[in-house]
Structure I
Amino acid sequence: MAKHPLATEITAAEESLAGYRWAAVGTDVRAPVVLIHGYGEHARRHAALGKAASAAGHDLWSFDLPGHGVSPGARAVIRGYSEPIAAAKRTLRRAANIGGSLPILMGHSMGGAIALRLALEEPELMRSLALSSPFLIDAVPRPKFQLSAAKVIARVLPGLQVAKPDETKISRDPKEVERYRTDPLNHHGGVPAVTGVTLHAEGEDLLAHAADLKVDTLIVHGTADGYASIEGSRRLAASNPRVRLIEIEGGYHELHHDPPETGVPDAVRQHFLDWFGR
């Protein structure tokens, strides 16, 4: 497995996932943060937040999901959220043991949905929840017949790639789009059938249970997100008074990779740092 200067090993199920820790700097150590990255990418794409959190006194822990980054597993195949949740729980416990306080759980995109699932199931493991562009509703509406066909395909050929996301919708910054396209650790093919079915089914179920969320939650989401519809975040916020939603007008899916001159990356990072420091 490729190593990273900040890497630790995080074990989930019977596999070893690549894990990372941006250690808190200084003596004013605050609550640790555990971050779950999104579909098709890897944890080190969130290094800027890791460094900012570290400078603010937070340990930030993350890991490459199964089949993502340098972790083992069929590429981008997510058969459910149980294995990612197992890895997140291990990381939360490790972060709490080392940091000495209850961690904040954060998730981006699909990682946001995974984090929300864990918050609903075991809220006692976290101090609060932070979601970046959570994938709860697909920004591209799928006809019912297409969803039904995908379920059949997922049972027979779960790894079959049925649709390729438009990578230009990642960011409004062409340079960031190019970085995404040329990053060999990202998944650049189509979405495996079983992954697409999982994303859709989990999103529907999470929204159906939004009122049950017992963890204070911050969501930051762009209004022009072409992957994860902001309507999912709006529904979540409308269903539960514990949820605060900040909308970024015109923002794409990766707000942290918006053009620097817009001020959006700095503003979004500060929103999360302020939340971490509550």
Structure II
Amino acid sequence: MILDRFAVTDQVAIVTGAGLGIGRSIAIALAEAGADVVVAARTKADLDEVVARIEETGRRALAVPTDVMETEQLEHLVAETLRVFGRLDILVNNAGGTAPRPAMTTSERYLHHALHFNAIAPFVLTKLAAQAMVDTAGGGSVVNISSRVADMVLTSFVAHGVGKAALTHLTKNVAAELAPAVRVNAIGVGAIATRSLSTVMEDEQMHADLVERTPMGRAGDPEDVACAALYLASPASAWVTGTVVNVDGGSTIPAVQIPVPPLEPRGT
């Protein structure tokens, strides 16, 4: 049966940023497809709710509060996964994101943080996870949650765009090095109706602009991304690596533009 290719029965997955939104939906989807799931985020209360939801599917879950900016905590995350479950098959690097800020008010420190959060942390965790996958399961799959901002011009998103562009490029390069044992792919996420998009969704004009600019006529749902993540994590994509699957409702232009004040001469 072709649907069997989408099952991840008895596999073990790590999902970062799993407490809310896209990460939560991906973690639950993997459990519904048969995986035991380790959920990581900074807020334990959010993780506890996701663990309960996963256990309702009949699969096992483990919450490991983690700050992905700290390498020692990433090492602990992988070690705990192996201690409890004895193997690792799937990694979803979902933690990331950077608040919009005009280029002229974006500091070097802010840009460095965006690059670390969106690309360096996933890179570090991918290396740790890939070795664990090969050691315990003979291989596996890494899914990086990137963004369409990586290849679109969107005002006030220079830091976020740089971080996600780096993640996309990292995906393709690491995939070439880790094949054939470990597949590495990414999802280019468009405008998804999560808490981070609440300002747009609650503003009548901005929401209308988003709908008008999106061929599918709506914002995405976290489960839209979860479906793509399941495909890339599962044997259904066994001959797919180093690619980016865009989940963006067909957008070819940014769904929303943030007004930026013009650059004026400084006073003397």
Structure III
Amino acid sequence: MGEVVGSHDLLLVTLDTLRHDVAVELAAAGRIPHLARHLPGGGWEERHAPGSFTYASHQAMFAGFLPTPASPGPHPRLFAARFAGSETTADGTFVFDTPDLVSGLAAEGYRTVCIGGVGFFNRQGPLGSVLPGMFQESHWEPGFGVASPTSFEEQVARAEKIVAALPREQRLFLFVNVSALHQPNWFHLPGATREAGDSRATHAAALEYVDRHIGRLFAAASSRRRCFAIVCSDHGTAYGDDGYTGHRLGHPAVWTVPYAHFFLDPPTTPEPGAAR
């Protein structure tokens, strides 16, 4: 990452609450083509979340603890605070001397921008201001939140405006917390009802919705220079698995998450999925 930080724009997308098994199934079935074309080998990497709900997981990720590969380690990290005795800081790790990755990138000259989704990013109270407060610039409005059927489209439109307004020489770290998969998500599946509620099927439909628009986000993020992108879930969620519902609990459906990182090159032709 030492060669990437300072020369590339950076994009971190958390697909909040996305289950690993649903992500893998949809990629294998060809139901998320715009995401799958960027996934190494066309598939997701299985990892373990650093937390079981949004706040805990993002605090860890912003400290450099991205989801961990689901195999015995230690596993070198992409980003790490300078810390004596760290077993996962390697030669290729970007090491920062600030309390968190966001301020570490700001110290390297990056413009740090947050586009929030779920309530922990809404700045409507002290708790909802902690995570977005790490960034130089943060954006949230009700249309980005969990109750909006068009949340991701609105988040992407904001990202496009942010990128377009930046001086071309300004490096960018753009973080987007995608709320569409979080409950409630029943409205993403045609025929589903509020009364029937959310299900694994509506969760899958929400990921298909995100896939239809994520090409625009990738195109914006790579429109000025090469971009290094990380796309992952922060935690999964249970839909009756072994009697469990929701998250902030210790079940494999919650702790197991999909992860990918890849480079986005400035497109010479329109990105598939970039059109409205």
If you work out mean count of other Cβ atoms within 10 Å over residues 151-158 for I, II, III, which one comes out largest? III
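Looking at structures I, II, III, which one was Cα Rg over 2.2 N^0.38 Å, for residues 143-222 alone calculated from, given that it came out as 1.39?
Working: I: 1.39; II: 1.29; III: 1.25.
Label of the originating structure: I.
I, II, III: which one has mean count of other Cβ atoms within 10 Å over residues 23-30, as calculated, at 16.8?
On the way: I: 13.6; II: 27.9; III: 16.8.
Corresponding structure: III.
Any read-out appearing in this document is the output of simple, stated calculations on the displayed coordinates, not a laboratory observation. Note that the coordinates shown come from a computational prediction; the quantities given were computed from them, not determined experimentally. Cβ atoms are built from the backbone, for glycine too; each structure is taken alone.
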